[in-house]
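For reference, the structures are reproduced in the following blocks.
The numbers here are math on the coordinates, done by the rules we state, and not lab data. Remember, predicted model here, so these are calculated numbers, not experimental data. Cβ atoms are built from the backbone, for glycine too; each structure is taken alone.
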Structure I
Amino acid sequence: MTRPQSAPPESPVERFFLPQPLQLANVEQAAVAQITVELDGSEAHHLLHVLRAKVGDHVGLFNGQGDEAVAELVGHNKRSAELRIQDCWTTPAESDELILATAIPKGDRARWLVEKATELGVTRIIPLRTVRSVVEPGEGKMDKLQQAAIAACKQCGRSRLPRLDPLTTLSDVLREFSATSPTRILLLADPRAERSLSQLFASLGDDLRTTIALIGPEGGFTTEEHSAAIAAGAKPVRLGSHILRIETAALAISAAWELHRS
């Protein structure tokens, strides 16, 4: 069963992340109700021991790639739950995308950035290594940021997880996005820029499909980094009348982009 957009069941249900195909290819709709899947790990713990779900209860499932399902709890043990799929569908990918190439702030501010960017529809987050970077997330930190994205998707009803890249240098980001294209724009957050973000978005045509935003660390990009971004085609934009923290800048760009395309 394919629907043009996310179609939650008539009665609200708790959503759980299950990273496996949920759109069951070559299965007749009448046979979907015979398909069972297993939920384990922290998701099963939340279902069974926090929510205290019982056999016969219904839950929502999503795999972060657009597949969603409604399923019934048909059995469980202490560590896993058996769910029978009753309905499934796929949410198409968005035609527009926002990519945040951003320095990572300290502590829980990084988790907050990922959470809010996910809620606002950001499609890809690239943790940026710059000369003045203070935080360079390791594997453990990246796992926590991935969990923040999953939790945000569960809360806001989003079907697709944003792609979370490994730590990447500014030069590598500029190399990937330096090629000019009428459907793509590269932005550089700069409190000294003459043009505001709202002015730039107002001037863009309907053909724009990809927006890439460069957000520097608390100390800002160096003169050399700034010049390299401009040479790669980045357009400097102001995000307001004040100097913003990393996560505030990310939120401002994401919210403006979401409003522009809605």
Structure II
Amino acid sequence: MSFAQILATAEPLEGGFALDIPDRWKQGRTAYGGFSSALAHECARRLAPDMPPLRSAQVAFVGPVAGRAEFRARILRRGRNASWVEVQAACDGAVAYSATFVFMGPVESALHLHDVPLPAGITPVGQASDFASRMGPSFIAGNFEVRFAKPRPAAPMPEVCWWVRVGERDGLDPMTETLLVADALPPGVLPMLGARVPVSSMTWQANYLTAAPATQDGWWLLQSVGDYAEKGCSSQRMAMWNAAGEAVISGMQSVALFG
């Protein structure tokens, strides 16, 4: 089933909904982080449909999101311009996922700064090579189309850069779609570790650089760059652009490395 179809099967709860996490959206023992975050955003939207656009998401991957998951939202604060909504997902009675979403409408400002350029050496999506889904995380197959956005470097570098789009986008809210896609990359340091090293995302900060994300034919450019890795902890910078090269999300993530 598509994401929209899965969401349609959710059982309504007070402040949220419950559903079974499909195996096809799992990454190891837990749901893929973008899937959990897209569900959490939909939970927040249902709680307060009249919110202004999403501008920031602060996510904590607390534990495995698997089996029957209950998503519940609550408004932390509703201001004149900005509002905060917290969403938690519980599995077997324990919190497994937590997110705080910041929704904010436009305000007048004299400052105009937009300096998130495309990475150097990007291959246009129409010329990019297809990615063999068997090479990547299990949730990629059947859910996403992926193309390599950069040629393979001569020596391993702490960077991953892909073109990604959702296989079935019908009925998706634009913000929900971007959250579903934006966490699809493996950690930036993985090319220096090898695909068999277990990894686990711990936190994720995603700041939206537009109130109305849109792209051509569903394609988004994703980049993860590892800039720190010591004693099992890695910090990475992340960004997302649309097919026209316009920056959509800037963020960072903390990742646990088990090897």
Structure III
Amino acid sequence: MRLDAKGLSCRAGEAIVLHDVSVSSGAGSLTGLIGPNGAGKTTLLRHLASLAVPAAGSVTYDGLSLGELGRPALARRLAYLAQDAEAHWPIRVDRLVRLGRLPHRRPLAGESAADRAAVERAMAATDCGHLAGRRFDTLSGGERLRALLARALAVEAEMLLADEPVAALDPYHQLHTMELLARVAREGAGVVVVLHDLTLAARFCDRLVLLAEGRVLATGGPEEVLTDEHMARAYHIEALRGGSGEDAYVLPWRRLYGKPE
């Protein structure tokens, strides 16, 4: 699937928080949405998933609008992991993950062998198979996030949108999750992920979209986006840079004075 957003202006409540934003992502690509707090990353991701209606502009999937594609078809082809995703009842983890297969099931139909296999793959990939029999509301924050990511992966969609999927994770599982998302992209899906960790963005993402003050400040490969100028303009910081082999890191190091409150 190819996802194209063109000229989006988006509201959060009554305020316009994104202005004339254009973003694209396609099969086999891991795209990172980065930017300071309040830049509009979550708002943009929700609009890319057609969970909100833009004030202006359009979002298309393989050239089709949501109205042309249809919500059921989009639910099979696009998976979304929200930043504040929750389960509001004491459901077992394996049953939570199985909810990811609902878009593929006919009304009143039971689970198929393909459904069960997809759930097993998703739980193994996110390292939460041992949590299968646990109640979701007894898990730690990081365990919950991994279970919710497993539910999204169980859809086996052509496009995965994930909002801060590493925010509550320890360093081991941060790396594990980014390696997993990169693998999902290599295997042919499109992945768009909101990140705050610039080193993870530099190391794992094929492309970055840097938002600042509700607009796209820069887009391109990590080396094009994570420049000293862009770090100063968007984040009001200086960064240290280095690498190991082909992997680069960008380490926030010093605040610049004069940042508006």
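A compact table of results
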read-out: Structure responsible for 19.0, with mean count of other Cβ atoms within 10 Å over residues 182-189 calculated and labels I, II, III on offer; value: I
read-out: Read-out FRET efficiency 1/(1 + (r/R0)^6) of positions 46 and 190 (r between Cβ atoms, R0 = 35 Å, to 0.05), computed value 0.50, structure in I, II, III; value: II
read-out: Origin of the value 0.9, where distance in nm of label points 7 Å out along Cα→Cβ at positions 62 and 86 was derived from one of I, II, III; value: II
